[in-house]
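Asker: There are structures below to look over.
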Structure I
C-alpha cells in the first residue's frame with residue numbers, strides 16, 4: 001500500500017466536504033514549484049491563498065514524479081548506493097537539513113494573529129507531517145538530500161518548558177506525537193499513516209530520512225514508569241524544590257565525569273547530601289498500593305507521575321548535565337534511565353562504608369560510558385535496542401542520530417547499531433559527539449560520522465578558528481558536519497557578521513573536504529531567534545527579536561513558533577544554494593576523493609582567506625572565501641600545488657558564483673599572475689572560480 005497515494009485520495013474526498021471559500025494562506029516558499037492549482041491566488045504579502053485540500057493534492061501529484069505506487073521502505077532498498085556508500089557511509093556525500101516538524105511547517109493560515117491548534121477552518125496551524133510535504137521542493141532546490149527530523153515521538157508536557165514543551169521529553173518511544181497529525185485527513189489516516197506518506201514523498205524526491213533517538217533520557221512522566229518504576233530514580237516530592245546538581249570543589253566547571261575525579265566527587269559534602277535524597281522505587285515500598293496507582297492510570301484517571309506523588313509523596317528525580325559543575329540547572333522535564341542495577345563500579349570504593357545508598361543520579365552515573373556498573377539493566381537495554389528497528393520496519397527510515405550517545409555504555413551503543421543494521425545494512429548513525437578528538441572512537445563504535453564543533457569554530461573567523469576547522473577536517477578519521485548553527489545554538493544571522501556571515505558559511509560549507517553540509521531550519525530565511533539556548537549562547541540570546549514581534553522571546557523548541565518566511569530576502573539563500581548545489585553536483589566525485597582536493601594557499605598565514613580546489617578530468621573549481629566580515633580585500637591565490645594541466649590553463653579562469661551576487665559592488669574580474677590569480681572580495685564574500693583545461 002502507498003500511504004502517499006492514500007493521503008492524496010483522502011484529501012480529494014475531504015475536499016468534497018470542505019468546498020466553501022478559503023482564506024487559507026501559505027508562504028510562497030512553500031510553493032517553490034509554482035503549482036498550477038486552480039484555487040491559488042498570489043498575495044502582495046508574499047503569501048499564496050489556496051484551498052489547502054486542492055493544493056496538497058496537486059503537490060502530491062508532482063512529488064510522486066511519475067511513480068505509480070511508492071513503498072514505505074528504506075531508500076536504498078530499491079536505489080543504487082553511491083560509490084563508498086555502504087553500511088551508512090552514504091551520509092558522507094549528503095547535504096542535511098534539520099527540521100522540527102512542529103515548527104518548520106507552522107503558519108498563521110487564517111491570519112488571525114495567533115498560531116492556533118484549530119483555526120476558523122478547523123485546521124491546525126502548528127506543523128504537521130502533511131504540511132511538511134510543502135517544504136520538500138524547496139529542500140530539493142537547495143540541494144538537500146537528507147532530512148534530519150528532531151524528535152517526533154510522543155512526549156509529555158509534565159513540567160513543560162514554554163507553551164508546548166520539549167519534544168526531547170519523550171514519554172513513549174513507540175508512539176508518534178499525536179499533535180503532528182493533520183486534521184485535513186479527518187479520520188481517514190492516522191498520524192502513523194501520515195508519517196509514512198512523508199517518508200515515501202521524501203524517497204520519491206531522493207531525500208533520505210533520519211530521526212533523533214533519545215535513549216539516555218526520558219520524560220519524568222514516562223509511560224514506562226507504570227510497568228518499570230525500577231528503571232527510574234526516585235526522591236521525596238518535597239525535595240524537588242531544593243534539587244540541584246551538587247558542587248564538587250577542586251574541579252573545573254564543565255569537566256567530563258572521568259574516573260580521575262571520583263575521589264574529589266565523593267569527598268564533597270554537597271554530593272553526599274545530594275545522593276542521600278534518593279529513595280527506593282515506590283513499587284518496592286508498597287506493591288499493593290502501586291498496583292492501585294497503575295490501575296487508576298490505565299483507566300485514564302490521571303498522569304502516572306501525579307498519581308504516584310499523590311499516593312507516595314514521591315517523584316522521579318530530574319536529570320542534569322553529565323559534566324561536573326556545569327552551571328545549567330537540573331532539567332525538570334526529563335530524567336535519566338537507570339542503565340545499571342548497581343552503582344558505578346569504580347565509584348563504589350568512594351562511597352561511605354557505613355551507609356547504603358539507593359539508586360541515585362550523579363555526574364558519574366549520567367556518564368555511564370566512562371563509569372559503567374557491573375549489572376546491566378537487561379530488560380531496559382533490550383527495549384532501547386528495539387526502538388530503531390520499529391521505525392525501520394514501520395516507516396522505512398534511513399538513519400538516526402543518537403542523542404547523548406557519548407554518555408551511553410559502549411555495549412549498549414553497539415547493540416543499538418547492530419540491531420538496526422540487521423534490518424538495513426546501510427542504515428546510517430550519527431554520533432552526538434562535539435569533540436573531534438573522539439572521532440576515531442566514534443567510528444570504532446559503528447557510527448558513520450560525528451556532529452563535531454563547527455558551530456563554535458566556523459562562527460569565529462576573526463580568531464582563525466574557521467581556518468583551523470576547514471583545513472583540519474580532512475585529517476579526521478570520519479566526517480563532521482560543516483555547520484554554522486543548530487537547534488541548540490545562536491542563529492548565524494544573529495552573530496557578528498549577520499546575514500553576510502550566513503551567506504558565506506552556507507555556501508562555504510558545501511565545499512569543505514570530509515564535511516557534511518548541515519542547514520538548520522529557518523537558516524535559509526535568515527532567522528535570528530534561536531530555537532533553544534543550549535550551546536554557545538550569549539546572555540541576551542533569547543532577545544534577538546523586537547518586542548513588537550509576535551514571537552519575541554519565544555523558543556521554537558518549547559513554544560508555538562513560525563519562522564519568518566516572509567522576510568524580504570527570503571529567496572536569496574535558496575537561490576544562492578540552488579546555484580552552488582549545481583556546482584557541487586558537477587564536482588561530486590572530486591569532493592569525495594582526496595587526490596582531487598587541493599587546499600589553497602595565499603600570500604601568508606595572516607591573510608583572512610581560505611579555499612580549496614577540486615579537480616575533474618578537464619575542469620577545476622577554486623572555492624575561495626574572504627572571511628573578513630568588515631573589509632574588502634584583493635586576495636592573491638597561489639596555484640603552484642594544483643595539477644600542472646590547470647596551471648597551464650589559468651587564462652581560462654572565470655568566476656562562476658559569488659555569494660554576494662546581488663551586490664552591485666561585487667567584482668567578477670580576475671587578474672592573472674605567475675601561477676597565481678588575484679580576485680577582489682567584498683567582506684565575507686565567497687567566490688567559485690572555474691578553470692577549463
Structure II
C-alpha cells in the first residue's frame with residue numbers, strides 16, 4: 001500500500017511538473033516567435049494552431065503506443081537544449097525578407113519544424129501516466145492544469161516582464177531534473193546534472209541568447225544596421241539599431257520609428273498644432289521620438305502629456321533631462337487613460353499607431369474616438385494618421401482608410417483630411433476651429449513665430465494643393481462597402497491580413513475576399529447544413545464508432561468554445577480597461593483552475609448512466625453560457641476584471657467536467673483508459689486549434705464577436721441533439737468500468 005501511494009505521489013508530481021514546463025515552453029516559444037515574426041494576430045493564431053496540433057498528435061500517439069513517463073521526463077530534460085539548437089540552426093532555412101515580410105508558407109513551415117516536436121512530447125504525458133494507475137483522465141488533467149497555472153503566474157507576474165525567452169527556455173531543464181530526481185531510484189546522475197545545470201545556465205544562457213538574437217537580426221535586417229540594444233517587455237520585443245547618426249526602433253521585428261528626421265518631425269508637429277485654436281494642453285497617445293518632442297516644446301505655453309504603456313520603450317527613446325522637464329510621461333495603457341476622462345485637452349494626437357494590429361485597432365474604433373472626444377475641450381481637436389497612397393493597393397488600403405474615416409465622422413461633427421503618402425485626419429466638434437485651406441493654416445503658423453529648419457508657412461501650400469485636396473475628398477466619398485470598425489467587430493484585422501499577404505508575396509488574397517464578404521445569415525445556413533449532415537453520420541456506424549464520434553465531436557466543440565470564448569472575453573476586457581497584458585496571467589490562471597476544478601470534482605470513473613446525464617447537462621449549460629455571451633458583448637459596463645474572470649472560469653469549469661464524464665462513456669464501450677485519454681486530448685486540441693486559427697484570421701474581423709458566440713451556440717445545440725438521439729445506443733448498465 002505504501003509503495004502504491006508513493007508511486008501515485010511521484011506520478012502526481014510529474015504531472016504538475018509537466019504542466020508547469022508545458023506552459024512555460026509554450027510562452028517562451030510564443031514570445032520568441034512573436035518578437036521575430038512581426039507579432040501580428042496572424043502569427044498568434046498560427047503559433048497556437050501548430051502548438052495545439054502537436055499536443056493533439058502527441059495525445060493520440062500516446063494513447064496508442066506504450067511510453068513510460070520516465071522516458072518522457074528524460075526527453076523533457078534535454079528538450080530545451082534541443083529546441084534552442086533547432087531554433088538557432090533553422091534561421092538558415094528562412095528566406096531573406098529583402099524589404100518584404102516573410103511569407104505565410106515559410107513562417108508556417110518554420111514554426112511547424114521547431115514547435116511540433118516539443119508539443120508532441122508534452123501531449124503524450126497524460127496517456128502514459130494513466131497506463132500506470134487506476135486514476136482517470138480528470139485526475140491527471142487537473143494536476144497538469146495546476147502546474148500550468150503555477151507556470152503562467154510565475155512567468156507573467158514575477159519574471160515575464162523582463163524575461164529573455166531563450167534564457168527562460170534553457171532554464172526549464174532545472175525543474176525537469178528535479179522531477180527526475182524525485183521519480184527515480186538511481187539519483188546520483190540526476191543530482192549531479194542538476195548541480196551542474198544551475199551554474200551552467202546562469203552563466204551561459206545569456207551568451208547563447210545573444211548569439212541567437214544576432215543571427216536572427218542579421219537574417220532579417222542584414223549587417224548594415226547595427227543592433228545596439230534588445231529588450232523583451234510585457235508588451236512587445238524592442239530592438240534599437242543605429243545607422244551612422246540615425247537610430248531606428250523596431251517593435252516585434254517591424255520598424256516603428258527613426259530619428260532624427262527633422263523634416264518629418266517638423267511637418268507632423270506644426271501641422272497638428274496649427275490646426276489647434278488653443279494649445280495650452282496637448283495629449284500624445286504613444287511615445288514620440290525625441291525630435292518630435294523638440295518641436296512641441298518650441299511652443300512656450302504648451303504643456304505636453306505623453307501616454308505610453310511600455311516604460312522600456314520610453315527608456316530606449318532616451319529623452320534628455322531638458323525634454324523631461326517640459327513633458328509629463330504617463331506609463332499606463334492609452335485606452336485605459338482615455339476611458340478615465342478626468343482631464344480636458346486642447347488637442348489629442350495619436351502618434352504612429354497602425355489600426356491593423358491588436359494594440360492599434362482598439363485606438364481606431366468608434367468607441368475609442370468617443371472616449372477621446374470626452375477628453376477634449378469644446379474647441380479641442382483630435383488628429384491621427386493612416387497609411388495613404390490612395391492610388392496604391394486600392395481595395396485593401398481603401399477599405400481601411402474609409403472605415404477609419406467613417407468611424408471618425410460618426411463621433412465628430414467636423415472632420416478634415418490632408419492628403420499624402422500618410423493621410424492625416426483632424427476632427428472637432430466646433431466649426432470654428434479647423435482651418436479650411438492652406439492660407440488659414442499658414443497664417444496661424446506664422447502668427448506663432450516658431451523657428452524651424454525645413455518646415456515653413458508656405459509648406460502648407462504644398463500639403464494642401466487644391467487638386468490633391470479635391471481628389472482626396474472625392475476618394476473618401478466613394479461607394480465602397482465597408483463595415484464600421486468597432487470594439488466588437490475589429491474589421492481592420494482583415495485589412496491587416498490582406499496587406500501582409502501582399503507584402504509577403506503569398507496568394508491567400510485569392511480566397512480571403514470571398515470569406516470576408518459572406519453574409520452572416522448565409523454563413524449560418526451553410527454551417528447548420530453541414531452540422532445537420534454530420535449529426536446523422538453516427539446513425540450509419542457501429543455502436544462503438546458512433547459513441548466515439550459523438551463524444552469526440554462534442555469534446556472538439558467544447559475545445560473550440562473554450563478557446564474562442566477566452567479570446568473574446570480577454571479582448572472585451574482589453575477594449576474597456578486597457579491592454580490585458582498585466583491581467584493575462586490571472587485570466588489564463590483562472591482558465592486552468594477552472595479546468596482543474598471541473599476535472600477534479602468529477603475526476604473519478606463514473607457510472608455510465610450518470611455520465612450520460614451529466615454530459616447532457618454540461619452541454620445545456622454550455623449552450624446557455626454561449627447564448628448569454630451574445631448579450632454580454634454589448635454590456636460594456638460589466639466588462640470589469642472580476643466579471644471577465646468569472647466568465648472565463650465558468651466556461652473552463654464546464655470544459656473540465658466534460659473530460660472525465662466523456663472518458664467514462666468511452667471506457668464503457670471497451671476502450672482502454674490510455675486510448676480514451678489520447679482520443680479526448682486529441683479531439684479537444686483539434687477543436688481549439690481550428691477555432692484559434694480562424695479567430696484572428698477570419699471570424700473576428702469578418703463576422704464579429706456576437707456572431708462568433710452565435711455559431712458556437714448553434715454547434716453546441718447540434719451536439720446536444722446528437723446526444724439525445726444516439727443516447728439509446730449506449731449501454732444502460734449501472735456498473736462502472
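Since every read-out is calculated from the coordinates, none of them should be taken as a lab result. The structure presented is a predicted model; accordingly, all values stated were derived computationally and were not measured. Cβ atoms are built from the backbone, for glycine too; each structure is taken alone.
Asker: Name the one structure among I, II that mean count of other Cβ atoms within 10 Å over residues 232-239 of 21.6 was derived from. Spell out each step's value before the answer.
Answerer: On the way: I: 18.5; II: 21.6.
Only one of I, II returns 21.6 for mean count of other Cβ atoms within 10 Å over residues 232-239, namely II.
Asker: Given a computed value of -7000 for helix-only ellipticity at 222 nm (-39500 (n - 2.57) for each DSSP H run of 4 or more, over all residues; to 500), which structure among I, II does it belong to? Walk me through the numbers before you get to the answer.
Answerer: Values: I: -7000; II: -21000.
Answer for the origin of the read-out: I.
Asker: Computing relative contact order in percent (Cα under 8 Å, 6 or more apart) gives 12 for which of I, II?
Answerer: Details: I: 12; II: 18.
Derived from the structure labelled I.
Asker: If distance in nm of label points 7 Å out along Cα→Cβ at positions 248 and 672 is computed to be 5.7, which of I, II is the source?
Answerer: Details: I: 6.4; II: 5.7.
So the calculation was done on II.
Asker: Cα extents along the principal axes in Å computed as 85, 67, 51: which structure among I, II?
Answerer: Numbers: I: 85, 67, 51; II: 91, 60, 45.
Attributed to the structure labelled I.
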